[in-house]
1. Once relative contact order in percent (Cα under 8 Å, 6 or more apart) is calculated for all of P, Q, which comes out largest?
2. If FRET efficiency 1/(1 + (r/R0)^6) of positions 31 and 47 (r between Cβ atoms, R0 = 25 Å, to 0.05) computes to 0.95, which of P, Q did it come from?
3. Matching task: -8500 is the computed value of helix-only ellipticity at 222 nm (-39500 (n - 2.57) for each DSSP H run of 4 or more, over all residues; to 500). Pick the structure from P, Q.
4. Could you tell me which structure in P, Q was used to calculate log10 I(q)/I(0) by the Debye sum over Cα atoms at q = 0.15, 0.22 Å⁻¹ as -0.60, -1.42?
5. Looking at structures P, Q, which one was distance in nm of label points 7 Å out along Cα→Cβ at positions 23 and 111 calculated from, given that it came out as 1.7?
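Each value in this text was obtained by applying a stated rule to the coordinates, not by laboratory testing. Given the structure is predicted, the values throughout are model-derived calculations rather than measurements. Cβ atoms are built from the backbone, for glycine too; each structure is taken alone.
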Structure P
Amino acid sequence: MSSKKVLIVDDSTVTRLMIKKIIAESKPLIEFIEFDTADKAAIYLKTAESLDFVTLDQNMPGTLSGLDLAAEIRNQFPKVKVLLITANIQDAIRKQAESIGITFIEKPISPEKILPFLGGL
């Protein structure tokens, strides 16, 4: 059985490490793919064959935002669970996330905010 793939996209190294730690402690057989910009993750997606879970930041360096990338992920992997984990708490961001079917989570992150979404891993 192949391992489940989790994509983490956040420009903060600390945030990526925290998300990995939270998920790995609950689900130890996970393959993590990480990027510090949505632009780099978009390049990866061009050849990705599967994804099981995704966490995205909203505001990162580069041309794409987390929501831009989420729309691409939705097109390619319509059933994958996507969490937008961001400090950008504007109602417009929340509504846009909801409109494309992804979950909005406000930073700071914690196990209590992420673990309820790991059921399918």
Structure Q
Amino acid sequence: MIGYQYAVLRLVPAVEREEFVNVGVVVYAQMADHLEIAWRLRPALVRALAPTIDVAEIETALTSLADCAAGRATPGKPEIRSLGARFGWLTAPRSTSIQPGPVHGGLTDDPAAETQRLLDRLIGSRA
């Protein structure tokens, strides 16, 4: 079994309303050299909270975070070589529209499969 940490990524369209929609997960398993963000945007649910939100802009922001997790050069994001440091940066509190929730832990035999399992369980389907 491999220990891992994860956080849910939340879309917070209006910070002052304190409402959010879970849109992704970031999973880090140090012993497996695994750091991944998986996300799923449900436009109907997002628009229920924020009818005028630019869904394409949110998709771009989530893609940028996933690229950062994968170590790809991302405009406006720092270049961080260590997976652990990258996980720390990705899960640090911020006041942007995409915010990480608290970090949790678990055990798995397959961190990549666990990422998808968490995405399905915590984010839900596309509908």
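1. Q
2. Value 0.95 for FRET efficiency 1/(1 + (r/R0)^6) of positions 31 and 47 (r between Cβ atoms, R0 = 25 Å, to 0.05) corresponds to P out of P, Q.
3. Comparing all candidates, it corresponds to Q.
4. Derived from the structure labelled P.
5. P
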